[in-house]
Structure I
Amino acid sequence: MALEFNKLVDQLLKLRRMLDEWDFDTGNRLQVAIDRFYAATDLDAIHERIQLTRQPDVSGYRGAAPLDPPYHEVICQTFPTPPVPESATLVAADGSQVYPNDQTPLPYFLLNTGLFVYHHGDDRRPEAYTLPRLFFHPDHVHDAGGRLLSNRTIDANRTVSELRELARAVWEQRGEARPLVALYDNHLMFWAHADVTDHLELMHGYLGALVHLHDAGAILAGYVDNPMRSRVVMRLLHLLSLSDDQVRHSDLSAGGELQGLRDIHLFDAVLEPGERSALMVQNSPRNLLYKKRGVSYEIAFFYLKVSSGYRESIVRVDVPMWVARDQQMVNDLHALLVAQCQLQGRNPYPYALTRADELAYVSSKDKHKLDEMIGLELRSKGIEPRYFSAKTWGKELARSLKRQHEL
C-alpha cells in the first residue's frame with residue numbers, strides 16, 4: 001500500500017510553522033565573520049592563541065590553525081589560480097561496496113575500486129581500471145565473536161582498499177609526466193573507531209598507503225565536494241574574539257556570535273572563482289596522531305572556489321603536510337583542480353574523479369548478477385542460495401513491481 005500523503009498535510013503545516021520561527025538570515029553573522037576574517041593578519045598572535053588552547057587547563061578546541069612557520073600563510077589571504085602545468089599525470093580513485101547479507105547460507109561482501117589515469121597535456125587516451133575483490137570465507141566475513149561484519153567495518157575496509165590501490169597505481173605511473181597527482185574522493189583524515197573490526201590493522205594499512213604515496217613523490221589530495229558540515233574556520237574566528245580568560249572558561253566547540261555559520265558561507269563570500277584560501281590544519285587529537293606518524297603526514301587543507309562558467313561551488317581540499325610545505329606542489333594541484341572542473345560542461349567537478357566514480361559503481365543489476373553467479377555455485381553443491389521465511393516471502397510478493405495486492 002502506498003504512503004497516504006493526505007495524512008501528512010497537517011504535520012507538514014507544523015513543519016512550516018517551525019521554519020517560520022527559525023532565523024535563516026545569516027547576513028549580520030556573516031558580516032561579523034568577514035570582518036574578523038580580514039582582521040586576522042597577525043600570525044604571531046594567532047599562534048599564541050592556538051598554543052593557549054593546547055594547555056592542560058583548556059580543552060575542546062577543534063578548529064583551524066595556521067601551519068607552523070615558515071610555511072604558514074596569512075589566514076585572510078586568498079590566492080588566484082596559478083599557471084596550469086603543460087603536462088601532468090592525474091590518478092583518481094573511488095570505491096563502492098556490497099554489504100553482507102545474513103539471509104544467505106554464504107554471506108559475502110564485495111569491494112570495488114575504480115582507477116582512472118588522465119594524461120594532462122597529452123593526446124593519449126586515459127586509462128581505466130576496476131579492481132573488484134570478493135570476500136566470502138567465514139573468517140573474512142565474521143568478527144572474532146562470529147558476528148557478521150558491520151557496515152561500518154565494510155566502509156572502513158573500502159576506504160583503506162581505495163587508498164592502497166591508489167598508491168599502487170601512482171607507483172606504477174611514477175615514470176610518467178610530472179607533476180604526479182593522486183586524487184581521492186573524501187577527507188584524508190581517516191579514522192577507524194574501536195567498534196570497527198581490526199581497527200588497528202586498518203589504520204596501519206591506511207598510514208602505510210600514505211607512506212607509499214609519499215615515496216612516489218605524489219601530490220595527494222582528498223577532494224571534499226560538499227563540506228557543508230565543516231566549521232573549523234568559524235571556530236578559529238570565534239576563538240580570536242575571546243580574551244585569554246574567556247578561552248579558559250568558554251565552550252570552544254561552540255561558535256558564539258557565529259553559531260549556525262559554516263565555512264562555506266564565509267569562503268563563498270570572500271573567494272572569487274578559481275581562488276583558494278590559505279592553507280590551514282585542524283587542531284585535533286586525530287591530526288596530532290597523524291603528525292606523530294611523521295611530520296609529513298599531518299593533514300592540512302584549503303578551500304577552493306571552482307567554477308564551470310555556469311555554476312560555482314566551494315570545495316575543501318585535504319593535503320598531507322609533504323604537499324602543504326611545497327609551494328610548487330600546492331600551485332600545481334590548485335591549477336589542475338581548477339582545470340579539471342572545467343571539463344564537464346556545467347558541472348564543476350574534477351573529470352578524473354567523475355570517471356573513477358563511474359568505474360567503481362556497483363549497480364543493483366550488477367549485484368543481482370553476482371548473486372546469480374554465487375547461487376549457481378551453491379546449487380551445484382545442493383545448497384539453496386537464499387532462504388526466505390514466510391514473513392520475508394510475503395514482503396517480496398507484496399513489494400514486487402509486477403503485482404500489488406488489491407484491497
Structure II
Amino acid sequence: MNQENVTLILGAGIGGLTTAIRLAAAGHRVIVLEKNEVVGGKMGEWRVGGFRWDTGPSVITMRHVLEDLFAAAGRGLRDYLTLLPVEPLTRYFFAQGGTLDASLDLATMQAQIAGVAPADSEGYARYLAYAADIHRVTGPVFIYGPPPGWRQFLQVPPWDWLKADGLRTMSQAIAGHVQSPEIRQLLGRFATYAGASPYLAPATLNVIAHVELAGGVWYPQGGIYAIASALARLAAELGVEIRCGCAVKRILTKGRTVQGVELADGEQISAGVVVSNIDVATTMQTLLPATGYQPPAANSCSGFIMLLGVEGQDARLAHHNIFFSEDYEAEFDAIFARGEPPVDPTIYVAITAKTDETDAPAGHENWFVLVNAPSLDSHFDWEKERYRYRDLV
C-alpha cells in the first residue's frame with residue numbers, strides 16, 4: 001500500500017496515542033498499528049465476577065500533561081475524563097510500627113511525619129524544596145522537551161547542573177535531609193517508579209518525589225484504563241486510523257531513509273515517517289536492519305503481582321498502601337545484586353474500590369498487590385517458585 005504522505009505509529013500505548021493526537025492535531029495523516037486487540041499498551045484492565053483491576057500503572061500524577069495534550073487538540077480534558085484527587089496520597093505502614101498518611105498539604109504532611117519521626121518534620125520540608133529545584137532544572141531539558149542534544153545542555157547554567165545532583169545516590173541525598181529509617185524508606189521508594197534501587201540510582205531521580213508529593217495523585221473515574229479509552233476516542237475524532245491486531249514484522253528502510261513497514265502477514269505499507277512506540281531494544285534489534293545496538297547490561301527490577309477479590313472491606317486501608325520491609329537495603333540487594341526475590345519484601349496494595357465502589361461487588365474490595373522482584377532474566381525460576389512466593393507474600 002503506497003501512502004508516502006502518511007505517518008505510521010507503531011504501538012497504541014499511551015505514548016503512541018499521544019503522538020498520534022499531537023500529529024493529527026497539527027494536520028498530519030496518521031495510522032497507528034497495534035499488535036494487540038485493544039489499545040493501551042501496558043495500561044490494561046481485568047474484569048471478572050464483578051471485580052475490576054488495573055493491570056498496569058496505578059498512580060497518576062502530572063495532571064497538567066493530560067490537560068496540555070487535550071488543549072493542543074482543541075478539546076477540554078473534562079469532556080473526556082474525570083480525574084478524582086486521591087487523599088491520602090498513600091498510606092504507609094512501617095515495620096517498626098506506626099502509619100503515616102502522605103498528604104499534598106505540607107502542614108498536614110509535617111504533622112504526620114511528627115507522629116512517626118518528630119526530628120524529620122523540618123528536614124522533609126527542606127527535602128521538598130531540594131526536589132523542586134531538581135524539577136526546575138531537569139524539567140525543561142529531560143521531562144517536557146524533545147530528546148536533548150548538546151545545544152539544550154549548553155543552555156543550562158553550570159550551577160544548575162550541580163542542583164540536578166547526579167553525582168551521588170538517591171539514598172545519600174535523602175540521608176542528608178532526614179534521619180529516621182521510616183522517612184528515608186518513604187522517600188527512597190520513589191526510585192522504584194523507574195525500576196531502580198535508591199541505593200544505586202542517581203539522586204536526580206528524587207525529582208519523582210516532587211511530582212507526587214507536591215503535585216498530587218489522581219484517579220480517573222472508571223479506572224486507569226479510562227485514560228487509554230479517552231485518548232483513543234480523541235485520536236479517532238481527529239481522523240487517526242487505529243488498526244488493532246496488526247503486528248509489525250520489520251521497518252522498511254533504504255539506506256538511512258525509512259520507507260514504511262512490513263506487517264506479520266506480509267503486507268507492506270509505505271510511509272514517509274515511522275514513529276516506534278515499541279520498546280527501544282525490540283525496535284533496534286528486531287524491527288530495524290542490523291544497527292549494532294546493545295541494550296544496557298543492567299535491567300530494571302520487575303514486579304510480582306496478585307489480583308485479589310476480597311470479601312469484606314478493611315477500614316484500615318486506603319486507596320494506595322505501602323507495607324515496608326524491615327531492612328530496605330537488604331531488600332534491594334536481593335533484587336539487584338543477587339537476582340532473587342526478597343524474603344521480606346515491601347508490599348504495595350492498591351484498592352481502587354476505595355475511590356470508585358463500582359470496581360468491586362457490594363461488601364468486597366479489589367486488591368492489586370505488587371512486590372518488587374528481579375528482572376525475568378535472573379536465575380530465579382518463577383514457573384517453579386511462584387506459588388511458594390505467593391504464599392510468602
Structure III
Amino acid sequence: MKFQVNKDVLSDAVSFAVRLLPQRTTLPILGGILIEADANALRLSVFDYEVSAQAEIVAKVETSGRVLVSGRLLSEIASKLPNAPVDFTTDGSKVVVSCGSTKFSLLTMPVEEYPTLPEIPAISGTITGEAFQNAVHQVAVAASKDDVTPVLTGVQLEAGEKSISFVATDRYRVALREAAWQSNPAGVGAVALVPARTLQEVAKTFGNQGEISISITKSDEREMIAFKANNRSVTSLLLKGNFPPVKSLFPENIENFAVIATQDLIDSTRRVSLVLERESPLRYSFDEGAVALEATGNETAQASENISAELEGKEIVVSLKPQFLIDGLAGVHSEFVKIAFTNNDNPNKPGPVLISSHGAKEKTDSDSYRYLLQPNLLVR
C-alpha cells in the first residue's frame with residue numbers, strides 16, 4: 001500500500017474516527033484504526049462491536065491496500081506533523097509515515113482479525129446539522145452518568161413525520177426538545193434509545209454539516225442507529241430496556257411562573273452557590289419584581305443576591321441544586337427564561353419546576369425546549 005494525503009485533511013479525519021474509540025478495551029485490536037486505500041480514496045474506520053465511525057477522504061493512491069494501526073497513536077502523530085504532504089508506505093509488518101523530514105514507523109495489527117463494520121440501513125429521515133446539535137446539547141445533559149441503570153444513560157429519539165423528539169432523564173430532571181426533520185415513510189414512528197455520549201460526539205462532528213441522514217433499524221440480528229453527513233458516518237447499537245414514559249410528566253397548563261433574564265440567573269446562581277458544599281441546594285424566593293437567591297454553607301459562609309423577575313401568580317419559594325439549574329438554563333437559547341411552578345399538596349416540597357425558552361418578557365416560548373427539575377425539600 002502506498003498513498004499521499006493532505007496533512008490537515010488526514011488529521012481531521014483520524015481525529016473524528018478515534019474520538020469514538022473505547023477508552024479501555026480488553027481486545028487491543030479494537031483500539032486500532034483501519035486504513036483502506038483504493039482508487040484515489042482513503043477510508044478510515046473504527047469499530048468496537050458497539051460503535052463504528054468511518055471517514056472517506058481524497059488521497060493520491062499509488063498502490064491500494066488495507067492496514068490496521070493504533071488509532072490513538074496515529075491521531076497524535078497526525079496532529080503534530082509539519083505542514084507538508086503525508087506519505088504512507090507499507091514495509092512488511094510496518095507502516096512508514098513520512099512528512100517532510102519527519103518519519104514514523106508504526107507496527108501493524110492483524111487486519112484479518114478486525115471485525116467487519118455494519119452496513120448502514122435505509123434512511124429514516126434527515127435533519128439539519130444545526131438543529132441536531134442544538135437538540136443534543138439541550139437534552140443530553142439530563143441523561144444519567146450512572147451505568148447502574150443503563151436505560152437512563154441514553155437519549156430517546158422518537159420520529160414523527162415532520163418532527164423528531166429528543167428526551168433524557170436521570171430521575172431528578174427531564175429534558176425534552178422537538179426538532180424539525182423530514183421523515184421517509186418507513187421512518188415515521190421509529191424510536192431509538194441512543195447512548196448520550198455517542199450522540200454528543202456525533203453532534204460535535206456533524207453540527208456544522210448542512211444535513212444529517214439518520215437511519216434506525218430494529219431486527220432480530222441488530223438494533224442500530226446510523227448517522228451520515230457528507231463522507232462521514234457513525235453507527236451505534238441501541239440501548240436495551242424500556243425508557244420511562246417521562247413525557248407525560250410535563251404539565252400542559254401552568255398559571256404560576258416567572259420570567260427572568262437568562263444570563264442574569266446563570267451568573268447569580270454561580271456567584272451565590274460558591275459558598276455551598278457539593279450537592280447542597282440553593283434557595284430561590286420568587287415574588288413580584290424580584291427573585292432572591294440565598295445560600296448557607298458552613299458556619300462562616302453565607303451568600304445572597306436579588307435579581308429582577310416578572311412574576312405571574314402567587315409568591316413561591318423553591319430549593320434547587322445549582323448545577324442542575326445551570327444545566328437547564330444552558331439549553332435556553334433566548335434572552336429570557338420562563339420558570340414555571342407546578343402544583344403540589346405538600347407546602348414544604350413544591351412540584352417540579354419547568355424551564356423553557358422565552359424570547360422576551362411579553363412573548364411566549366421561543367422554541368420547544370423544556371426542562372423539568374425536581375426541587376429539594378425546603379428547610380424551614
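Each value in this text was obtained by applying a stated rule to the coordinates, not by laboratory testing. Fair warning: this is a prediction, and the values are worked out from it, not measured in the lab. Cβ atoms are built from the backbone, for glycine too; each structure is taken alone.
Of structures I, II, III, which gives 13.9 when Kirkwood radius over Cα pairs in Å, for residues 5-76 alone is computed from the coordinates? Checking each candidate, the match is II. Among candidates I, II, III, the computation of distance in nm of label points 7 Å out along Cα→Cβ at positions 125 and 189 that gave 2.4 used structure II. For mean projected area of the Cα convex hull in nm², the highest value in the series I, II, III is held by structure I. Here helix-only ellipticity at 222 nm (-39500 (n - 2.57) for each DSSP H run of 4 or more, over all residues; to 500) was derived from just one of the structures I, II, III, and that gives -5000; the source is III.
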